[in-house]
Structure 1
Amino acid sequence: MTATPPGVTSVLPAEPPKKSGRLKSVLRIAVALALLGGVFAIVKWRDRFTTTSSSGETTLIGRIHEKGDAVEFEVVVGPRAGERIAISAADLARPDVKLQEGLYTTMGRLARSPLALTEAILLYIVAAMISFQRWHVLLRAVKVDGRFWRVQKLGFLGLFFSNFIPGLTGGDVVKAIMVARDHPEQRPAAVLSVIVDRAIGLLGLALVASGALLFQHGRYAWMAKKLNLILLAIVLMAMVVLSRRLRKMLRLDKLLSALPFASILKKLDEAALLYRAARWQLVYAVAVSLVVHVMILTAIGVLGRALGIQIAFLDYYALAPLALIAQSLPLTPGGVGVGEMLFIYFFQPAGVQAAAAFALSFSYRVIQLFVSLIGGVLLLVKHEKVERV
């Protein structure tokens with residue numbers, strides 16, 4: 001642990017004891033492995049052809065070969081291995097016939113779509129850079145004069161570290177540490193800008209999903225209820241922090257004084273009040289967040305089309321956001337396991353098979369990892385040190 005410079009009060013809590021930290025890490029890894037175990041118990045690796053008759057259900061495991069509107073199923077496991085079965089479009093429409101793609105076939109389709117992968121990567125890079133510019137505006141709104149390219153660099157470093165720190169927002173911890181080190185005289189405001197930026201990002205994601213659900217004619221009413229609760233929670237938190245009347249009614253100042261790390265919370269609260277005079281910057285940040293998440297969800301949709309997922313493109317804007325929001329919680333390193341399980345859970349009601357939903361989550365994670373390596377390269381080239389301040 002790096003000592004706080006003399007005369008400068010830290011705005012980040014002290015590191016927990018090493019044993020406690022190791023135990024939490026072990027528990028988070030255990031949760032990730034348990035979730036992945038559940039995912040792989042659901043996901044089928046190979047294609048399956050199932051027929052139902054009066055004598056019962058028969059399932060063959062093999063490989064699908066597409067031939068125009070029809071398909072040919074090659075059996076690769078069991079006593080009928082090597083047999084090829086022609087399946088017409090009329091056969092597939094029968095209720096007693098079911099054809100399920102396995103993970104190998106679905107991912108193979110994406111591997112043959114380099115253009116889709118390129119489009120998704122470019123969309124994600126541009127979306128990330130726009131989101132970092134949003135953070136730059138929020139920094140300047142609280143009088144922290146961060147340089148544009150420095151903010152971009154810290155943003156990519158945060159992306160890189162989100163692969164290892166629990167939750168997809170784990171990289172925000174690194175951003176907060178480094179921006180606080182850059183601006184020791186404005187440390188509370190600098191750290192708070194990261195928190196506000198993340199909150200606005202989640203708000204934008206929920207708003208995009210809510211907008212998409214308006215055009216679903218009640219298909220996902222249960223999801224709309226959950227999103228409305230998230231939106232309500234974000235709005236209420238903002239009102240409590242920024243409204244003088246509500247603060248007085250709830251005795252917020254007294255409450256903060258009674259909580260652990262009271263001095264740190266008080267400094268962050270004082271910095272939060274600076275955003276009262278930055279209403280237009282906040283409105284701008286929300287608008288930019290909408291653009292960012294439309295681009296990210298479009299990238300997910302592009303990947304879904306390449307994987308052969310046959311749903312309306314608007315469904316990606318309605319189904320993916322809740323999984324992404326939950327994936328950002330600090331439950332497992334990088335949200336591993338959480339995102340995969342929730343993509344399956346949220347996309348299955350739309351008729352997406354488990355293997356395809358997992359492939360969608362996995363391919364999006366690969367895109368994130370690939371783009372985050374920009375931060376890893378910057379870390380090596382500039383010899384940036386990430387230290388607690």
Structure 2
Amino acid sequence: MNVSSGLRPNALTRPRWPERIGEPARDFAAILAMLLVSRALLLAVGYAAAVHAGTPTEPLALLCRFDCGWYLGIAEHGYSVAEASNQPGATSFGFFPLFPLLVRSVSPLFAGNLLLAAVIAANGCVLAALIYVYRYALLIGASRFAALSGVALLCIFPQSIVFSAPYSESLFLLLLAAAVFHFLREQFLLAALAAALLSATRPTGVLFIVFALVCSLRSLGLRNMLLPWRQPDRFVPLVFAPLGMFLFWGYCLFAVDDAFAHAHTELHGWGYYFMAPWSGLRVLLKLPGIPLIATLCSFAVLACALLLIQRRRYAEFALCLAFVLLMWSTSTIGSIFRYWLVLFPIWVEVARRLEARPFVFATVFSALAIVNGCMMWAWTLGDASGI
């Protein structure tokens with residue numbers, strides 16, 4: 001007698017509950033372990049640098065460098081037109097509000113300790129972001145090994161300390177990965193919510209529109225794109241994407257009678273202004289020191305992004321290209337790697353390409369980890385090249 005005759009079809013082949021939940025649980029544990037180990041190693045490097053400089057300090061204080069003071073100041077006092085004493089023209093309006101609002105919201109859980117709240121919030125965001133990156137990689141057909149390798153690259157990528165510091169990169173990565181993931185799954189309301197919050201985190205969040213447009217164009221074709229009422233839900237993320245930025249502009253208009261206070265303080269306090277990418281690139285290539293190195297690194301990032309075209313991930317390539325062109329449109333680049341951290345589709349694709357080349361992968365991984373350690377050393381000592 002067939003013992004399976006009384007069972008439903010596929011009952012014998014369907015994984016049991018422990019087997020079905022075991023694999024995701026193991027992968028989540030691996031992601032958490034990679035994040036914790038990479039943070040511990042970076043903090044160890046930072047502490048060693050502080051001891052070498054004769055200024056040993058607490059781990060939390062190691063994480064508060066450069067823009068940290070701006071974010072904590074906004075979280076504690078709100079926005080102000082007061083200029084920094086050592087940076088004429090720079091005001092808190094140079095920073096978008098969502099991360100400081102998140103810090104202020106969770107600070108009561110930590111007895112009002114804003115620095116602790118900011119560090120916990122940033123690390124919680126990056127953990128959730130890495131899970132989204134992992135799920136995105138599986139969604140587009142990557143193996144589990146490649147998906148986890150992509151997460152590992154993000155953990156050890158140079159300047160990845162900003163994911164654990166009171167900076168907005170961790171929140172930005174979370175919202176960008178969530179918006180892309182839910183859009184690809186055609187969960188458009190969730191994608192729209194993530195996109196709206198994204199543009200309230202950093203102004204570059206509005207570039208999600210590029211991804212959504214190219215993705216929709218490939219799915220619908222040009223004719224149906226011109227008839228949005230046929231599938232209106234697909235266009236909701238496009239409408240919502242700039243909403244966070246518009247709300248901040250409205251707040252600026254109400255608070256200081258200048259809707260573009262962010263752009264104006266960026267100009268007068270940091271010297272950032274925009275020009276055509278080809279003109280900006282000519283300027284950047286003539287600058288000495290860190291801006292030149294950062295510009296040369298942007299070419300390497302663009303070369304890696306071209307791998308997305310070979311994989312026919314055209315929407316992701318368009319998104320990454322938009323980021324690169326935006327960086328080339330500025331008068332200077334003040335950070336070497338931090339701008340490229342959030343471009344997770346590139347690093348997932350790099351992990352996929354190196355999956356079958358373990359020696360090359362180990363070499364790349366080791367090189368990035370060494371550079372990351374050097375960046376952490378510079379970060380601790382207050383060198384601007386570390387931001």
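A short reminder: the numbers here are calculations on the coordinates, not readings from a lab. Quantities reported herein were computed from a predicted structural model and do not represent experimental measurements. Cβ atoms are built from the backbone, for glycine too; each structure is taken alone.
Things worth noting here:
- Among 1, 2, which structure scores highest (criterion: mean count of other Cβ atoms within 10 Å over residues 284-291): 1
- Read-out distance in nm of label points 7 Å out along Cα→Cβ at positions 36 and 60, computed value 3.4, structure in 1, 2: 1
- Parent structure of the calculated result 5.0, given that distance in nm of label points 7 Å out along Cα→Cβ at positions 28 and 292 is the read-out and 1, 2 the choices: 2
- Entry that produces 42, 22, 15 once semi-axes √(5λ) of the Cα gyration tensor in Å, for residues 84-315 alone is calculated, selected from 1, 2: 1
- With respect to Kirkwood radius over Cα pairs in Å, the largest value across structures 1, 2 is given by 1.
- Between structures 1, 2, the calculation of relative contact order in percent (Cα under 8 Å, 6 or more apart) yields its largest number for 1.
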